[in-house]
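Structures given as structure tokens follow.
Please treat every number below as a calculation from the coordinates, not as lab data. Note that the structure is a prediction, hence the values are computed from the model and not measured. Cβ atoms are built from the backbone, for glycine too; each structure is taken alone.
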Structure I
Amino acid sequence: MGIRIHRVRPGLFFITAAALASAGNVLAENTEIAADPSKLNEIIVRATRMEKRIDQVPAAISAISKRDIQLGRQQVGLDESLAAVPGLFMQDRYNFAQDLRIAIRGFGARSNFGIRGVKIIVDGIPESLPDGQGQSDGIDIGSVEQIEVIRGPSSSLYGNASGGVINITSERGPVEPFLEARLSSGEYGFENVQIKAGGNAGRLNYLVNLSDMKFDGYREHSETENTLLNARFVFAIDDKSEFGVVLNATDQPIANDPGGIDLAQSESAPTTARQRNLDFNTGESLDQQRVGLSYKRSFGEHHEIRLRNYYVRRDFANRLPFTGGGAVAFDRSFVGGGASYSYDAELWGKPNRLIIGTDIDRQDDDRQRFDNNSGVLGAATLDQNELVKSIGIFAQNEITLNDRLALTVGVRYDEVEFEVEDRFLADGNDSGNRSLSEVSPMIGISYSAFDSASVYGTISTAFETPTTTELANPSGTGGFNPTVDPQLATNYEVGVRGTIAERHRYEVSLFTIDVEDELIPFELASQPGRDFFSNAGKSKREGVEVSFISQPLDSLRFSIAYTYSNFEFDQFLDDNGNDFSGNALPGIPDNLFRAEIAYTHTSGFYSTIDVLSVGDFFVNNANSTFNESYQVVNLRAGLDDLKFGQWVLSPFVGINNLADEAYSANIRINAFGGRYFEPAPDRHWYGGVAIRYNF
């Protein structure tokens with residue numbers, strides 16, 4: 001049987017397996033039907049950098065394949081393919097100034113811009129910073145091979161801000177070199193040009209992708225331009241070692257922000273922007289480069305080491321809809337590295353796997369704020385250097401107790417230091433520092449009850465420091481807010497997964513998470529559009545995640561993913577004396593459901609229709625306002641790999657929001673003045689063609 005091994009980032013503790021698949025096309029790629037089309041292949045994964053069957057690993061993880069990420073997609077946001085993952089809720093695809101908001105079991109839901117509480121890894125390089133903030137604007141969807149999502153706290157090996165993990169792997173070049181051009185366009189001024197090349201040159205494997213996208217947007221003042229270069233080179237030194245280089249560059253000169261609007265405006269004039277956002281010309285620009293180096297070597301039959309090193313530079317500017325300090329600029333350098341060692345041999349006569357390692361990261365931000373005088377840069381109001389240093393040491397061990405039972409234990413120690421040097425002394429010297437540390441343990445057990453079914457249980461932890469932005473003082477001065485503390489979480493989880501008649505695959509996960517000092521955003525009337533943060537006392541999250549994939553015919557696939565979330569504040573008294581204890585956490589629906597039907601013909605024709613149903617949810621801590629439930633239907637179709645000698649054509653077309661549903665693409669949680677809503681586009685189309693030449 002053609003077994004497909006999914007590789008995950010080194011040091012991933014209870015990472016289980018690719019697959020369970022929450023997306024319809026995961027089945028086509030990750031459980032590919034080989035010699036016998038009536039059977040699904042056994043899923044083998046690379047947990048903690050060691051091959052392992054999915055039924056042996058104690059955790060919930062979903063994997064999305066290249067086919068579902070790229071084939072016929074518009075490729076404007078990760079949510080296009082990740083929407084199929086249970087336990088994961090995303091918003092904000094159409095506001096590129098705010099970035100995609102990703103929440104895994106509630107972690108990350110508080111973010112009104114960027115990504116919080118979820119660790120993002122791209123080709124072994126953290127896209128998340130030591131302080132816990134991350135971005136997706138530098139991720140090149142057009143060259144992604146696989147995405148893996150760990151759906152739960154993962155700090156025992158990933159450290160700070162690991163309420164969940166998204167691990168992204170870029171393509172490798174095929175054996176046969178190729179050159180490809182992908183051209184696409186659509187409504188609302190959408191244009192995307194992509195050039196890709198890859199192959200082998202002796203011991204060198206390479207893949208280079210360049211894309212250029214323009215999008216006017218559905219609403220006023222939502223234009224964006226983004227150019228991405230992504231390249232991956234892997235050199236096989238010998239049969240036991242390899243050296244890798246990853247290069248990435250992002251140029252986004254325009255990403256305008258139309259702002260949140262109130263319910264009345266969103267219903268009567270959904271395409272309009274908030275007037276203050278127009279008056280202050282809100283939006284952002286960025287320029288980023290990333291270089292990553294990696295080395296892997298095996299020693300004998302039982303030993304392996306991995307080394308990594310990376311350098312990131314980010315130049316960023318942002319304009320917010322107020323005058324005093326409403327223009328932000330920073331120049332960031334982010335460097336780091338890590339090492340891990342794994343040993344695979346028997347212990348006390350039992351198969352055993354051990355991994356130990358360390359991560360060291362350094363984030364250096366030169367941050368300035370200026371008055372925003374109707375879109376024109378004004379006088380300086382803040383000038384400070386923000387330095388964040390982190391070091392983490394981890395270990396994980398897995399022992400197979402018998403043919404059906406395995407035990408995994410892990411622990412990590414992290415220390416995160418924040419230091420600010422105030423260089424704007426007109427309002428006093430607000431220099432200072434904070435040092436935060438945490439020990440994050442986990443334990444998991446998996447039991448293969450039958451050859452076709454397994455159960456698991458795990459207790460895992462996560463801690464999350466406030467980011468440098470979230471440590472900002474509500475007083476408006478520089479320095480760090482001394483009253484905001486890290487958020488701590490403990491996850492208790494059980495699950496079952498298996499196959500039925502070798503053509504159907506299922507997974508059910510139940511979890512409860514206790515969270516202390518939940519980080520909660522709020523706005524001030526004097527600085528609308530800017531978030532500050534405080535800690536809630538305690539909160540509890542309980543949920544159920546279900547996924548099912550079926551291939552009743554060789555040409556037909558069906559998948560569903562369902563999530564039930566009951567997330568509440570146990571204790572929460574805010575800074576104004578409001579008691580929100582017993583209220584639901586804002587920004588997360590109780591019910592989330594997705595279904596997909598995919599048809600593939602031997603001629604190369606394919607079509608896929610999916611529906612996402614999102615239940616209503618509250619938009620503020622007081623639970624006084626909610627976002628209504630909505631259903632979004634998407635359709636895509638095309639012809640894959642039409643061959644004409646050395647040439648290959650792949651035309652495609654898609655319709656987003658086929659039923660023309662009126663809904664909000666993003667909710668700004670706890671926004672001042674009721675400006676919670678960002679309307680999504682109505683029904684719109686896109687189409688294009690990929691032209692490939694195989695040498």
Structure II
Amino acid sequence: MNSFFARKYVVSGIFVAIALTLIARLFYLQIIDDSYIHSANSNVMRKVIVYPARGVILDRKGKVLVQNEPVYDLMVTPREVKEIDTALFCKLIDIDKEGFIKRMDKARAHSPYRASIFEKQLSVRTWAQYQEYQYQFRGFYVQKRTIRSYPDSIAAQFLGYVSEVNDKDIERSNGFYRSGDYIGRSGVERSYEDLIRGKRGVNNLMVDALNRPKGIFMEGKYDTLAVAGEGLVSSLDKDLQILGESLMKNKLGSIVAIEPATGEILAYISSPSYNPNLMVGRQVGNNYMKLLNDDTKPLFNRPIQASYPPGSVFKVVSALTAQQAGVIDRNTVFFCPHGYSYGGGRGWMGCTHYHGSTTLQRSVAVSCNTYYGFTYAKMIDGRGLSGPKAYDLWRNATTQFGIGHKLGIDLPGEKPGLLPTSEFYTKRYGNDKWRSSFNISLSIGQGEMGITPLQMANIMAIVANKGFYYRPHLIKGIGAQKIAKKEFTEKISAGVDEKYYPVVIQGMSDAVNTPEGTAWSNRIPGIEMCGKTGTAQNPHGENHAVFFAFAPRENPKIAIAVFVENAGYGGTWAGPIASMMVEKYLKDTITTPKYIQDRIYKANFLPAPKKVIDPKSKDVKKADSIKSKTDTVKSKRQLAALVKPKETIVHHSEVKRRHE
């Protein structure tokens with residue numbers, strides 16, 4: 001009996017212990033542990049990423065160059081998708097059934113349980129149509145974001161474009177970027193990405209069983225705000241940019257205009273260009289491939305990546321550095337018998353005219369090759385040094401004008417151009433006994449020298465400032481306070497004293513404003529423009545037309561370089577373009593005769609399009625050399641289109657040139 005009662009108490013105790021344990025567990029789950037509450041909430045709560053608007057980009061006068069427009073990304077959580085009317089769904093967002101299947105397979109591969117992008121960048125109109133039927137498509141929802149919009153469709157190479165991040169971008173960002181984010185790929189969009197991208201936010205929304213928003217979770221307690229990117233004020237003058245792009249239509253080349261007093265770039269034209277709006281929207285992939293495969297290379301940023309022989313415009317640098325070196329002065333006279341003889345009479349570098357006795361000032365005005373042949377010879381042969389050592393001094397003086405190295409513009413992909421070292425020539429000729437006659441073509445900006453259009457414009461800014469420049473840049477102010485980067489306020493010396501500039505500047509003024517000058521036809525009524533024409537030889541086709549200038553002579557406001565590939569004479573093609581740009585900027589008008597304007601606007605220097613031949617055609621004949629292709633070519637310009645351009649190399653024994 002006693003054992004029975006003992007067992008009863010034991011069993012009762014066990015039941016009591018179990019009951020207490022259950023009660024304690026229920027108390028913990030319902031009162032203390034909130035994980036199940038969060039789990040339940042997650043079934044009815046959606047985290048929506050709030051993408052910030054990228055910073056707006058304005059021109060120097062506050063006119064919009066780049067703004068933002070709303071679009072909508074269609075998101076999907078595959079496991080929540082039930083039977084839907086796929087035909088209606090596809091019609092609403094403009095895809096086919098095959099496309100629907102591929103997108104769903106991709107989403108499932110990403111994660112059946114997590115949302116991913118089903119279709120990017122639905123327009124406002126498409127979103128409005130879809131919204132009426134959204135309740136029928138469980139598992140789908142729309143996420144708002146913005147894309148770039150370019151009201152005037154200009155300055156594509158300057159502005160750049162954005163695209164979705166890839167795995168490398170995400171890895172390099174240390175977790176800042178996530179799949180679906182966008183990043184600047186080129187232009188200032190890339191250079192200033194850290195400033196204009198902004199910061200993401202998160203909204204927590206309550207949704208019902210049909211995935212319809214029902215309100216804000218916990219009154220926004222756990223939400224974070226998106227922070228818009230900093231705005232940028234560019235140095236570009238929109239009206240001047242539009243004019244420049246219209247003047248360069250159907251031409252290969254560049255225009256760069258700089259404000260000498262600040263280094264701010266007023267116009268930045270790379271031609272051919274493209275409509276930057278092609279690089280946004282749902283067709284961006286197709287558009288990019290078309291641009292990439294275009295024979296005229298519209299994605300190529302010519303002002304900072306193309307390297308050309310400067311031609312006669314380099315004589316300005318030669319005149320200044322030779323004075324600084326003390327080998328010539330403003331009174332130095334050389335005799336021009338229609339060319340320059342070198343190498344003991346074995347070589348001849350022709351000049352355009354018989355100039356006779358020529359002073360430094362006149363040599364700039366009439367662009368005398370002979371004068372600069374003698375000048376270069378004195379720099380290399382007349383200083384009591386070996387050729388390589390004298391050349392090193394000449395090269396060091398030349399590089400201070402921004403030739404042969406990057407200038408540090410606020411754009412990615414800048415190239416340094418080309419200015420060979422003395423070791424290059426020593427290796428070429430097999431010893432160090434070479435003299436000026438071995439590379440005399442450098443004296444007139446030909447041969448192995450190559451500079452970018454930006455460097456050309458910067459040289460003109462140096463002359464306008466009489467000896468210094470500010471690093472060329474495209475963004476003059478950042479954010480609401482319009483903060484300028486420190487590196488763009490630093491004054492950089494070109495290494496030539498101010499006293500040596502007046503005679504060169506007078507020669508440049510004479511080149512434009514006197515009948516004997518090579519740019520007489522490019523003068524501007526009421527404005528004393530100082531300029532220099534150039535016709536750079538091109539072994540792959542027609543010569544390149546070059547012109548650079550600054551204006552007005554006193555207190556210069558604009559320095560400009562124009563380069564038109566395969567066009568011919570600088571004074572005929574590049575000069576009128578520069579004159580119209582300068583007059584437009586200074587006087588907001590153009591007085592250039594209409595027949596000249598029409599000639600410029602209507603000119604087409606694009607290479608002839610390549611014929612696409614069907615390999616199955618019976619008429620196809622094998623063309624295994626450039627020679628066989630030239631049978632159907634009617635001009636040098638068409639021939640140039642068949643040959644891939646290379647760096648211009650002219651041996652000293654080959655120099656016998658036509659100029660201007």
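Numbers for the structure displayed
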item	result
Ranking I, II by distance in nm of label points 7 Å out along Cα→Cβ at positions 130 and 306, the structure that comes out highest	II
Per mean count of other Cβ atoms within 10 Å over residues 570-577, the highest-valued of structures I, II	II
Label whose coordinates, when mean count of other Cβ atoms within 10 Å over residues 122-129 is calculated, return 14.8 (choices I, II)	II
helix-only ellipticity at 222 nm (-39500 (n - 2.57) for each DSSP H run of 4 or more, over all residues; to 500) derived as -9500 - corresponding label from I, II	II
Structure (I, II) behind the derived value 0.91 of Cα Rg over 2.2 N^0.38 Å	I
Test item: log10 I(q)/I(0) by the Debye sum over Cα atoms at q = 0.08, 0.11, 0.13 Å⁻¹, for residues 162-329 alone calculated as -0.40, -0.68, -0.85, pick one of I, II	I
